[in-house]
Structure I
Amino acid sequence: MPDPETPTADTADGLTHIDAAGRAHMVDVSEKADTARVATAEGRLLCTAETLDIVERGAAPKGAVVQTAELAGVMGAKQTSTLIPMCHPLLLTSIKVRITADATLPGFRVEAIVKTKGQTGVEMEALTAVSVACLTLFDMLKAVDRTMRIEGIQVTAKSGGRSGVWQADAA
């Protein structure tokens, strides 16, 4: 029987968190070099034009909606490894979450940029930041708008590590 502390080969289909026997495991990154890594993610919260106006006027019942959601996104990124079972705890060197009102949606565009210098990427942290920020917007506005929806959460760019630079196609 293999040593349970030694990861077995990845499955034939390339899933890195599942071993050949179908057991979940955290990927061993101990042999990987530390590199500067950056990931950017985005998402949107769609709402009514009236809800957007309430936020822009600073009249939301729960207070500073955008600022609170941006802070929640930063906090979410820092908690990614406690939320997603196979994520490594990382020393994050920078987390920026920006929420922009967009009347053309109507709603809010949420972007997160997460950086580290380490052995594994920060895509999950960027996605978590955007997700938590969107959920916080929803929570803070649900009393005034029951039609809201969250959509389009995705990684838009990443750099660092063996795979280098990747950018989502402009749609």
Structure II
Amino acid sequence: MAGMRVRRPDEIRENRRRRSHSCWGHLIVAPLWAQHGANLGTLLRTCDAVGACMAVPPHDWVPEALRRGNTLPGRSCVHRTGNPERWIEREREKGARIVGVELVEGATRLADLSAARQRTVILLGHERTGIPESMLELVDEAVEIPMIGRGASLNVAVSGSLVLYRLAGLL
């Protein structure tokens, strides 16, 4: 297209947030049962893009996965959960809405999901087994990402990124 020019990185940054944060607090993605460390790095990048934080499980491999996956300068907002069930219950007590990305009856289609108006935690399950059934009782709303192909689900980083963009009101 005639007359188009690519914006320089400094021009793009000029229109974004003015300062770094210690905690955005509005959106928190929680891949508490993720199997692959590479997914954490990808989600951390998406968190930065939409102004969200990430909550991570207390596994030994998580700090190294975050270190290797964080390709952005500076620190990212990462919450360490300890016991996932107690952490989710504490978030609910603070008034957070808990959204689980899971294939369950009555789930909201991604396209019908409204932007978050309150503190919202997005629970992401294990790549094969999903969110543990006992944790589904703590979910206020389940979200389904429709698929046409043969697979039953997307990988944790992709599904988390799609839901983050939708809840941030950017998609």
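Figure out for me which of the structures I, II the number 0.15 belongs to, where FRET efficiency 1/(1 + (r/R0)^6) of positions 35 and 67 (r between Cβ atoms, R0 = 25 Å, to 0.05) was derived from the coordinates. Corresponding structure: I.
Among candidates I, II, the computation of Rg/Rh (Cα atoms, Kirkwood Rh), for residues 75-146 alone that gave 1.05 used structure I.
Here the criterion is distance in nm of label points 7 Å out along Cα→Cβ at positions 83 and 155, and among I, II the highest value is seen for II. Out of I, II, which structure matches 32 when relative contact order in percent (Cα under 8 Å, 6 or more apart) is calculated? So the calculation was done on I.
Of the structures labelled I, II, one was used to calculate Cα Rg over 2.2 N^0.38 Å, giving 1.06. Name it. Label of the originating structure: II.
Which structure, out of I, II, was mean count of other Cβ atoms within 10 Å over residues 27-34 derived from, given a value of 24.5? The structure behind it is II.
Using distance in nm of label points 7 Å out along Cα→Cβ at positions 59 and 131 as the calculated read-out, with 1.9 as its value, let me know the right label among I, II. It traces back to II.
All of the numbers you see were taken from the coordinates with simple rules; none came from a lab. Predicted model only: the values in this text are computed from it and were never measured. Cβ atoms are built from the backbone, for glycine too; each structure is taken alone.
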